[in-house]
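Pasting the structures here.
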Structure 1
Amino acid sequence: MSLVLEARELRKDYRGGDGGTIEVLRGLELAVSTGEFVAVTGESGSGKSTLLHLVGALDRPTSGQVLLDGTAYDGLDADGLAALRNRKIGFVFQFHHLLRDFSALENVAMPLLIAGQAPGRAREHARALLDSVGLGARVTHLPAQLSGGEQQRAAVARALATGPALLLADEPSGNLDERNADQLHRLFAGLAREFQTAVIVVTHNRALAARADRILTLSEGVLAAETGVRAVAIPS
């Protein structure tokens, strides 16, 4: 497996209401390889979403460095970061954020059309992705005509549309009932290897975390592997 994501000495501070400094991440380090599924757990307010925003190029750290496929974020301007997100990072959130007036097929094809792919080819690829997440018979349905679990699976297909090197998910099953959550968890368990991408999921759900190759806990601003699970070291 090749190394996809590296976070080195990552720090993130915020200014508190009293004017003081709140340290959220304190020299955090992380390395994730192609085909690897990593779950990040931790208490509410521990900085899990902050970490996703930093490795997803949605925010900049106070200090430290993030690299994706060897490209350092700190060497990119706002346009460069946007281009990197569009090409190499897929996002899945707790709420699906599908475009309500577009079918599942049109939602999944949208990132491909924006990237300049021919409409016919984009639709063909979108159809294949929807089939791979179990929605081959629902491609013409609008989001409102899909169940909550189906909406999230469509969101996963959309996140995979451009063949991202990194897929990030923030509590993807947090809004689902137990049955739909279990279906989504089984889907995530195979995503990294099937699509040869690196997958990082932030979750409180132990059933989802248990399906990961590694479980890391974020506490006091740093990541630690759960007992019995060896974290991947960052190469020098």
Structure 2
Amino acid sequence: MRLYKKFLDGVPEYLAHYYWWAYLWRWSIWFFDHQLVIDAILFGQYDKLLKMTLAQVEKNPDARILQLTCVYGKLTPSLLSGTHSEIHLCDAAFGQLQLARRKIGHVAPHCHVARMNAECLGYRDDSFDQVIVFFLLHEMPACARHNTYAEIARVLRRGGSVLITEYAATPKRHMLSPLRGLLDRLEPFLPGFRQEDVIQKLSDALKCNGKALDGEPAVEYAGFYRVMRCNLMR
């Protein structure tokens, strides 16, 4: 039996197959949540990306915000400490949810945690004012990304926003270009994601739900990475 099948506990098969070593094995969950490791993976850009992301979080205290999957690092506790909004946090991996609960214990009263697959969310239509997606899409095959865009479009209210922090399209010449081969081995879906027009995919999904983007998204870059806030028309 292939090793990854031991981790097929209600998670998508691609997640167990390609990422068991990073997100599902208990020792990897412990290892990768160290800040030095996170900084190394993101080439020292984590704090800058976190600051850029938090600056775009919905400020309305009555807003309902969905963080789509847990992440290593300080995003969730920082989000909860910086807003009085109602936060919903979901992830397909039980171990990741356990880790999140340990990190947010002191700021958890307005946070609701649930085990869900981003491709099939258990929320009603038009449930949220903002959806936050932090380094998730590049770890999905194209079909899973398609389903996730559709679910984001479904659960997001008109006048809401999508906040996406992700890899940018990699330029041909870049100081980190020699590492692209290693990245592509560790992140098998990253090359396809780099070629994808995220804004167009999101716009298409919104159109299928009778919604539309309100103008051009706000995009900031930090090296290999970008932070995008896409506002919806009311």
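Here, each number is a calculation from the coordinates, and none is a lab measurement. These numbers were taken from a predicted model, which means no experiment stands behind them. Cβ atoms are built from the backbone, for glycine too; each structure is taken alone.
With relative contact order in percent (Cα under 8 Å, 6 or more apart) computed over the structures 1, 2, the top value is the one for 1, the highest of the group. Among the shown structures 1, 2, from which was the value 2.5 of distance in nm of label points 7 Å out along Cα→Cβ at positions 17 and 49 calculated? Attributed to the structure labelled 2.
Structures 1, 2 were shown, and FRET efficiency 1/(1 + (r/R0)^6) of positions 33 and 193 (r between Cβ atoms, R0 = 25 Å, to 0.05) at 1.00 was computed from 1.
When distance in nm of label points 7 Å out along Cα→Cβ at positions 105 and 153 is calculated for each of structures 1, 2, structure 2 gives the greatest result.
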